[in-house]
Structure P
Amino acid sequence: MASAIMDELFRGGVGLVVISPGSRSAALAIAAAEHPNLETRVVLDERSAAFHALGRAKSSGMPAAIVSTSGTAPTNYFPAAVEADMSLTPLIVLSADRPEELRGVGANQTIDQIRLFGDRVRFFADIEAPDSDFDGNNTWRSTVSKAVAMSLGQGDRPGPVHLNIAFREPTVPVVDDGRSRALEYPFTTEGRPGNLPWIDLRMPEEESVDFELTPSARGLVIAGEGEYDGRRVLDAAVSMGWPVLATAQSGLRGFDVVSSYHHILSAGIPTSLMPEVVLTIGSVGPSLRLENLIESSRDLRIRLDRWGRHIDPSLNATEVLRADPATLLEMHGPGKAPTDWTKAWSEVGRRVRSSTKEHLGQAPISGPVVASALNQVAWETLVVASSLPIRDVDAQLDRQGLVIANRGASGIDGFVSTSLGVASIASRTLAISGDLSLLHDSNGFLADSVDDLVIIVLDNNGGGLFDALPLAKHAPSYERLFVGPHDRDIEQLARFHDVAFTVAATPEAVIAESEERLGSGGRHLIRVPIDRGTDVETRRMLDEVSQAEVDLIEP
């Protein structure tokens, strides 16, 4: 059964199986390792293993699988399953389980694993333990084939699926393991000829939407994270005379877009930049400034997603549509927004970006300074942790490149493992995190693979994000309860995990160390010491200099 399951995963497009050791899952682990076309990795901690597979899936666009034993082991998959659910990432969860007769009777390492992840998964199946008198190949392969297709969006939208698979002893591929005996399985486990999947399940066709935009309006496109053709979106917006505000995860940074909107909007929406229509694509993150910009739209506030996610956190949308963003934009009627509209956004975008870069070049080391320095590093894929790093990257990054972040649920968990999973298939992978994100998933380094990965760690000895929230002024025991200073030496952590380590205290050093290590192979940590007060002051300064530029063009 395990061999048929693993072979069908390969036929459906799975390339990586991440395994955490266990006895009940032995058949699955052995079958995966012996399959000639599957890559296997062993990660000791199940939570880290799940995020490792998640990173691979986010980077490749194809599902990765995870294998655990029974009991509490698969419960550790839940954080990654939540992220996969909310970020529409295909993930195949395989949990080994006791057979029916050992459930609910106090058998060791046995819990109720039925629908363990609830409605977070797109598909669930409880596969009963195989028996020598039951020809199960058709059942096993059709179930796995359907699960893989569902993870890719065949039923509704992409996301995680869960197969709970029961095994009796012996759990190793012998008829007698010294304590248990079994009969040989007499039936074939062959798949379809030509390595085809058992069932050819078709992906859903693109839904048509009876909705036409009016290009003559002063419209804006806010391009967020999602599945769409960014270049087609940009071309269509240009033909309409609509500026495109592109988040770091949109894939459109480096093109003719506005990337400095965070600072442009620091004091509210300038009168000359007030839109009549705003079309927001996918998820744009937790920016209150962007939400206020959307709210300011006089006529239409459209939320649009290819897979139909309802993303409207401010509850201000006039239209929530499921459609392909590029196709919808290309369906607009004749006409074009006034030329002064596009010119106003382009001019203020350039002026603000130029001014912020100039001042960051003279500022002491901080999160925004490091994020800006990344524009000068030749990474190909950038993995960004939640909290302050993704906010700084979104505010300062203006170069082209793939940016990956776990922004579905915006957790700090699983960052190291996600980065390693991304690096398993993406060359020149650079990651940037805070110290808490690194420490939270340091078990991610307990993997048997050594991928080429450079991690920049912004070490401010705690949770600096809270310094910008009301908690900093009003919460009793603020430092202890919220900042949580850990007082740990990250170099010792690097030494324990056999990770190359250095310290970079200037932006020039960050650039030089990153460039040197990106091409050298192996795992590297670059610690950047950050003063929390300097961090707060730098962001305040950037808003002030940006507002000065905006004031120059306001009528």
Structure Q
Amino acid sequence: MRSSNNGLRFEGTSQDSDWAWSGPKESIAYELSDIRNRLLDLDRVCYIVRENDRIGVTCEGCAMPATGDEDFERLMSVPSVSVEQLGDPDFLAFHGAKYPYYAGSMANGISSEEMVIALGRERILSGFGASGLLPSQIESAIHHIQERLPSGPYAFCLIHSPGDQALERKTVDLYLKHGITTVEASAFLDLTPHIVRYRAAGLRLSPKGRTEIGNKIIAKISRREIATKFMHPAPAGILGELVAQGGITDLQARLAESVPMADDMTVEADSAGHTDNRPLVCLLPSVIALRDEIQEKTGYEREIRVGAAGGIGTPQAALGAFMMGAAYVVTGSVNQSCVEAGTSQHTRELLAQAEMADVMMAPSADMFEMGVKVQVLKRGSLFPMRAQKLYDLYRNHHSIEEIPVQERKKIERQIFKQNLDAVWERTVRFFTERDPEQIRQAAQNPRRKMALIFRWYLGLASHWANTGEKGREMDYQIWCGPAMGAFNDWMRGAYLAGSDNRRVVDVARHILTGAAYLYRVQSLRLRGLCMSAAYSRYCPMPFDGAS
């Protein structure tokens, strides 16, 4: 056994025993910190060399046939690697992106215009959090982002709205009107005419007779049955109805029968917001296998790419996803703690202090009646418990009037902080502008009215968290997954520990750079180089221009 005191050890005979190393002796690093820097020089080949009992690392010199008289034995080498190589190059070409990385959309503009622009300027794809916003707000964001990023890349969220189909239709109208060519389809339980219209309306024939995809879809899924719908072409019945209504042409309907509904499939594991809390190590391979099975049957010209989301907050998580076959990785929670996020300083500070266990599931505002839940931060907020209380009341009663008087007074005092009649008046004003049909339905259905009143609190709770509403801190609804706690553990003691220093571009680059660095470390270990645990820590340092 030959050993070194820098945490490197090699046992046995060199796998490259026929080769030696030749180069400047002073270029060899023997100290742990210097060795890590050599391994971080991702653009260059790293040589692992041995002189007597000392093992060192260098990025200079070259390999040469061994004669037995050399001073330095070449134990092994690790090739250069770039962060672009970690994922699928087709993802980069298709979206005009620099990295296999997507900053997913977070509702109510949390994935803000500033966030999308900052990432887009570095050619990092991100999605604007359009869900929960009025059409006028979405249109304003479209103008701003297109002005600042005329060549992209960027995406806009299209959320499934089973209780508000008019809003989904209006959102698609806006995207088609303003030439939004990439959408993130979020929380879909089934395909709707609106998303099918968006997809089909962008299809055309090239001069060579090939189908060109003008409107791209990144589908966010957590179940195989939903993935199957997006991996197949649009249903013929929906296409026929759209042609009859004049929404698409006959040619577009025919072309839609030969392409999948989505170009990219984001497998959403244990994430913030809408989630089924699935473990990524189980879900991702399953969906990739499903993709392969469908690809074999359909023979699509362009294979659907499968990305990984949920729990991606560290280089280790990103590398694990790439090694399982992810074409790209997706972040969410960690971006919400950055200065560009459309949320309040108080919320960002809570997120920067969160630990992995500081999350729990709570009733969702947009799918409240269906019992759908979202993952939120419980640290510093009573929202999860209060939201669950409202859902229990909804489940056990058929109207506001059925709720016992004392119980009603309690929720008015502790949760709503006003009379429920006043809340209903506010609700009527809100839906009169947004979707009057909701009020008409509530007038005929007391339980529907109760749901809308309760949704007033759930909906505003996220708004309060974004705007920093004073006096409502204990009601903040902050979407958050365990990735936030993992990110905070990683950043402890680093320059990104404080929320004021966190910027989305830095976060993206560090996650990917760390993943590439760890790939090199693991490659060396697999070839027989024993490395201490210290080499498994990628310590983020400020990039040029970072504070």
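Bear in mind these aren't lab numbers, they're just calculated from the coordinates by the rules spelled out. Computed from a predicted structure; not experimentally measured. Cβ atoms are built from the backbone, for glycine too; each structure is taken alone.
Source structure of the calculated read-out (helix-only ellipticity at 222 nm (-39500 (n - 2.57) for each DSSP H run of 4 or more, over all residues; to 500), -12500) within P, Q: Q. Structures P, Q were shown, and mean count of other Cβ atoms within 10 Å over residues 19-26 at 21.1 was computed from P. Quick check: 1.9 is what I get for distance in nm of label points 7 Å out along Cα→Cβ at positions 75 and 115, calculated from one of P, Q. Which structure matches? Working through the options, I get structure P. Computed over structures P, Q, distance in nm of label points 7 Å out along Cα→Cβ at positions 243 and 291 reaches its largest value in Q.
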